[in-house]
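Just below sit the structures, each encoded as C-alpha cells.
What follows is calculated from the coordinates using simple rules that are stated; it is not laboratory data. Fair warning: this is a prediction, and the values are worked out from it, not measured in the lab. Cβ atoms are built from the backbone, for glycine too; each structure is taken alone.
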Structure P
C-alpha cells in the first residue's frame, strides 16, 4: 500500500537476485506463504535463505513475555502482539515450526527446505565451500 506500484525495493532486489543473498522471514506471518512461494520462484535457489526473527519468547508457547522494556503477548499462532492487540511486534516460531509451515503450507519439499534453512545459510557464513 505504501510502495510504488512498479519501482519499489522488492522489484529492485528481485532484479539483482543473481548477485545478492536474499533472506526471507519464512514464518507465514511476515510474508504470506503464497507470496513467499512467488518470491522464491524469482530468486535462484542458491541465493535464497529462510530465517526467523524469533524474539526471546521463541519456543516458549503462548503467554505474556518481556521483550526489552516492553511486554508482548504470544498467541497460539506464535505471533507476538502488543498486549492491547493494537500491533504486531514479532514472531515466536522456532525454525522447526517454520520448516513445518514451509512443508505443510507452502508446499516445499524437504530438500528445498534444507537448502533454504541450512545449506545456504552455512554457505553465507563460510561454513561450506561456495
Structure Q
C-alpha cells in the first residue's frame, strides 16, 4: 500500500460509523498548471497598505500526476524576493475513487470547488466528502 493509501486507511479507521472526511485535491483535467506563468501576478495589500506580489513558475516537465513549481513573493520594501518550492498531486476523479475504495472509504459527495458547485472536467478542484464503506 502506498503512503497516500495508508494515510487514507488511517483516516478510515479513525472515522465513526456516521463520521465524514472532507478534503480537496486538484483536478488534473483542468490543467491549472498551464496558467502558472510569471505574467499571471497576484497582489494583496496588508492592513498597513504594503503590497505583496506573487507569481508561480512551473518546473517542467510535468511528471505523471505530480506538478512542481515555485512561488515567488516580492514587495517594494523587501531587499530580495522570497521563493518557495512546492509539488502538488493532480488526480483524475477515477484514480481518486480507486484510492478511496482501496482504503475502505466511499464517496458520499463531490464538488468542483469549495463553493459547492458541481464537479466537472473544468473544475479546479475535487472536493470530496467520504465515509467508511
Structure R
C-alpha cells in the first residue's frame, strides 16, 4: 500500500541527500537522514503514531524554535521528547498543509540544521559547491 506522502519523501530525500556526507537509513521506524552515517539531520514522518500527518523533524536552536513557532505555529511544532530527552532541541515542520509544501523553505531549514550539525570540512565542501555552482 502506498504511503500518504511518497512524493514528499522523494523531495525531502532529494534535498537531504544533496548535502555532503548525508545518507539515509531507517531509525526508530522512520526514514532518517544522517551526516556521515552518525549525526541525525532529519527524520521524515508519515502518519507518525497514527497522527495522520506528514512532517520532518530536525535539530534547531532554541532561538530558531521560538521564532518559527511565533511566525507560524500551524506549520511548525516542537516534537515530543523521548524519555531520555531526545528531540528536546528539535523542530518539526508539517509538509501536508493546504497547498504544496514550500520546498525552498524545507531546503533552507535542512541546510540550517546541517550547518549546525556537520563538521567543518563538510560545511566547507557545501560552501565550495555554492561558489562553483555544482
For Rg/Rh (Cα atoms, Kirkwood Rh), the calculated result is 1.00, so let me know which of P, Q, R that is. P
If helix-only ellipticity at 222 nm (-39500 (n - 2.57) for each DSSP H run of 4 or more, over all residues; to 500) is calculated for P, Q, R, the one returning -5000 is structure Q
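Please state which of the structures P, Q, R yields 30, 23, 8 when semi-axes √(5λ) of the Cα gyration tensor in Å, for residues 15-70 alone is computed from it.
Here the read-out was taken from Q.
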Given that distance in nm of label points 7 Å out along Cα→Cβ at positions 39 and 119, derived from a single structure, equals 3.3, which label among P, Q, R identifies that structure? Q
